[in-house]
Each structure stands twice: as structure tokens, then as C-alpha cells.
Structure P
Amino acid sequence: MSLSGEFLAFIVLSLVAIIGGVLLLNLTKVVHMVIALVFSFISIAGIYVLLSAEFIAAVQVLIYSGAITIIMLFGIMLTRHHDTEDIKTNTWKRLILLLAIVGFGFVVYIGIYNLDIPEKPTTLHEANTEQIGIELYSKYIIPFEVTSVILLVALVGAIILAKKDHEEEGDNS
């Protein structure tokens, strides 16, 4: 294994993604959790850039780091929270969880390290955005449209639920 700039960038970006995920699970303030999530999303976009998938990286930044994060913040702000009780976790539970995470990471590492992927010639780095568009709008047009309808239904449902909560607050006043 040679120590190159690409390898170091991958290590740094993957560590930022992992640390962001761990912080997301351990922080208590919602805004701090969302910021940790954004760091994870942006570092994953950096890994996509290292893999020469610039279009996927741009989509990752625009959709996940931007839109999904804003939607999560709006959802948090629009819902009522009556949770005042602090949940205390046992030290043994945290230790067992840490051991399980390390064990899972080791098993994944061994599985990937021993994986034999045969090389086949491909033109992955040439016009990858065009290749994605051709595949998406030729072979996968039905799942693409079904996904858009499902997202539209989810948006309408969220509006209806938010309106019901607003009406209930008006009745209680």
C-alpha cells in the first residue's frame, strides 16, 4: 500500500464522516446534531469526488446537505416536544455498543480486504453525468417517476399533518 495524496484525502474524509455520525448520535441539541450530519454528508460528497463521480457529489451536496437538512430542521421546528426527562445510559451498555461497532467494522474490513473484484474495462470517467442521464431516463424511468409521486404524497401528507396540529393548537387556546 502506497501513501498517496488520494489515500490521505480518503482517510481524512472517511474519518470526518464517521466522527460526524458518532457526534450525531451523541449530541443533545438538535441544531448541533444537524451540523454533525452536514459534516458527514459533505465528507461523503468528497469521497464521491475522489471516485470521479462529480455529478453524484454535487447531488449529495445539493440534496442531502441542503434540502434534507433544511427539511429536518423545519420538521423539528414544526413539531411539539414534551420531552423534559433526561435519559441516562448505563456505562456497560455504551461499552458493549462500542465493542459491537468495532466488531462490525472489523468484520466489514475483513470482508472487503478479502474481496476479489475482477477488473473489466470501463469508460467510467468519461461523461459520467451523461451516462447517468441515459441510464436514468431509459432503463429506470418508471422507478424515477414513482419516486417523484411518493415524494409528492409525502409532502402533501406532511402539510395535512402540520395543518391538523395547527388547528388543534387553535382549539386549545
Structure Q
Amino acid sequence: MIIKLVIFGQSGSGKSTIARIVQNYYEKQRKTVQVVKLASPLYEIQNHVYKKLLLPYKEGAQDQILLENLATNIRRISPNYLVETFMEKVNNSEANVIINDDLRDYHTDYPRLTDSGFIFIKVSCKEEIRQSRLKSRDDLSIVQNSKTTKGIQDFLYHYHIDNSNLSLLQLESSISDMLEGIK
């Protein structure tokens, strides 16, 4: 059986860090893990734009303003494109564990992942910590309160991690305890 996890929360809450911890946990159990991003097509377009304009950017850096506009317009043109592309990758994966850490859309993507049997893990932290994390990232632009995350507070979830005041060791332990219950 494939374990399918969605790690969701606001930008800067620690989703990517938690996804790496989850990935390490399962890899230590000799399971194959694949992180599949819903926004992969958006990142590809962003990278193409920066290359075409001959502008430097660090691999993995996000131009959140550009990404938000791309997502809005792609959803306007083809509402299911991002989730269909994502589900094709999930369905073609041979991994034992699939992790997604960039779910934002409440109306199209969330119901599809729910219907596909994903387990939802909510990540939150204190606002001042989140803001500090956002400022320390190498992103090309930041959207403080993205309209694309409107609705994530209504996602139903199986587990919740408050990533405010935990050391990395405490976070790893907490996640390990949580994952013991997921089979």
C-alpha cells in the first residue's frame, strides 16, 4: 500500500522542513519516497521566465508574486490542469511514500487529494516566527498573505504539528511519533 501525505500550511510555517524529516523517516525504514509538487509546472515556467530575461536566480528560490499570478491564470484557463498533472505523477510513481508540501487550492485540488486517499498534516507556527522565516528565505519576492491560500484554514486534517517552539530534535521526535500511527 502506498502512503500518501499532504503537508500543508502557510508559507514559512515549516512545511518543507517537515517534508524532509518525513522523507528521512521513511527512507530509514528502506521505503522509497517521492516528493511531488502541485506547483511543479509553475516553477518550470518561473525558471523559464528568469532564464529568458537573463536574470539571475538561485535554484529553488520563489518569485511568489509571479507564481501566484501564474497559478491564478492557469486555473482561469484550465482549472484542473495543476491537479491533473500532479495526479498523473502520483499514479505513475513507484514510490512507497508520496509527499506533497505545496497544496493551496481549496476548491479543486483539495477535494481531489482528499478523494485520492491522502493523509493531511497541518503545520502551523506563531505569526512572528513565520514572518521571520519568510524574511530569511532567498525568495525573489514574497506575498505576505497570499490569496491563493484562502481556504486552507478549512482543510480537514488528520494530524497537526505546531512548529513554533520545537528544536529540530523535538520536531523529529514528534514527527516520528506521529508517523508511527500511519500505516
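Taken together, the values in this text are just the output of simple stated rules run on the coordinates, not laboratory data. What you see is a predicted model; the values in this text were computed from it and never measured. Cβ atoms are built from the backbone, for glycine too; each structure is taken alone.
State the single structure among P, Q that was used to calculate distance in nm of label points 7 Å out along Cα→Cβ at positions 47 and 159, giving 3.6. Each step should come with its number before you reach the end.
Values: P: 3.6; Q: 2.9.
Answer for the origin of the read-out: P.
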Here Cα extents along the principal axes in Å was calculated and came to 67, 50, 25; which of the structures P, Q was it taken from?
P
If helix-only ellipticity at 222 nm (-39500 (n - 2.57) for each DSSP H run of 4 or more, over all residues; to 500) is calculated from each of P, Q, which structure is the one that comes out at -24500?
P
By the measure relative contact order in percent (Cα under 8 Å, 6 or more apart), tell me the structure among P, Q with the highest figure.
Q
